[in-house]
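Once you scroll down, you'll see the structures, which are given as structure tokens.
Values quoted throughout were computed directly from the atomic coordinates according to the rules given, and no laboratory measurement underlies them. On a predicted model such as this, the values are computed, not experimentally measured, just so you know. Cβ atoms are built from the backbone, for glycine too; each structure is taken alone.
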Structure 1
Amino acid sequence: MISKIIIIWVVLLCLIKTFFFMRIVKDFSYIVTMIFAVIGDLYVFMIFFTILILMFSMVLDVIAPNEAPEY
């Protein structure tokens, strides 16, 4: 489990580093700047969306907990 998390982090960091290297080429500079701007703008929305999903999962766990033994 921990190895999967480490691999996910390594892949994400490699993607970010690749985007920084793509800024060197003038044609890619606009695209990379746009991608980082979009991610920056969506940061607040993604936090809100994560909180919303967590709240719904907690409410549904209280309302109708699954009694199956495999869970």
Structure 2
Amino acid sequence: MPGTDEVWELLGIRQLAATDERADEFTGTLLAHRRGGAEPVEAMRLVVKRSVLEELEGYVARLLKRSRGLTR
């Protein structure tokens, strides 16, 4: 693992796709940048399991709901 003081900023995920709608793996490109660094954006090939995307879906939904505060 990189040094503990390194912070990477996630810029996006591009072209996340699968061969069919029942696929268990998806491929794409992860875009990230080392915060405070002079290096350009890193583009890394990404393979992600369906189970990870499902876990992220729930986590991100809860995070966004809490961060929006109370509605009137």
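For FRET efficiency 1/(1 + (r/R0)^6) of positions 28 and 52 (r between Cβ atoms, R0 = 30 Å, to 0.05), which of 1, 2 scores largest? Spell out each step's value before the answer.
On the way: 1: 0.30; 2: 1.00.
If we compare FRET efficiency 1/(1 + (r/R0)^6) of positions 28 and 52 (r between Cβ atoms, R0 = 30 Å, to 0.05) over 1, 2, the biggest value is for 2.
Quick one: P(r) over Cα pairs in 5 Å bins from 0, in percent came out at 3, 13, 10, 13, 15, 15, 11, 7, 6, 4, 2, 0 when computed from one of 1, 2, so which one is it? Please report the intermediate quantities before stating the final value.
Numbers: 1: 3, 13, 10, 13, 15, 15, 11, 7, 6, 4, 2, 0; 2: 3, 13, 15, 18, 19, 16, 9, 5, 1.
The value was obtained from structure 1.
Could you figure out which one of 1, 2 the value -30000 for helix-only ellipticity at 222 nm (-39500 (n - 2.57) for each DSSP H run of 4 or more, over all residues; to 500) was computed from? Structure 1 accounts for this read-out.
For which of 1, 2 does distance in nm of label points 7 Å out along Cα→Cβ at positions 36 and 60, calculated from the coordinates, equal 2.7?
2
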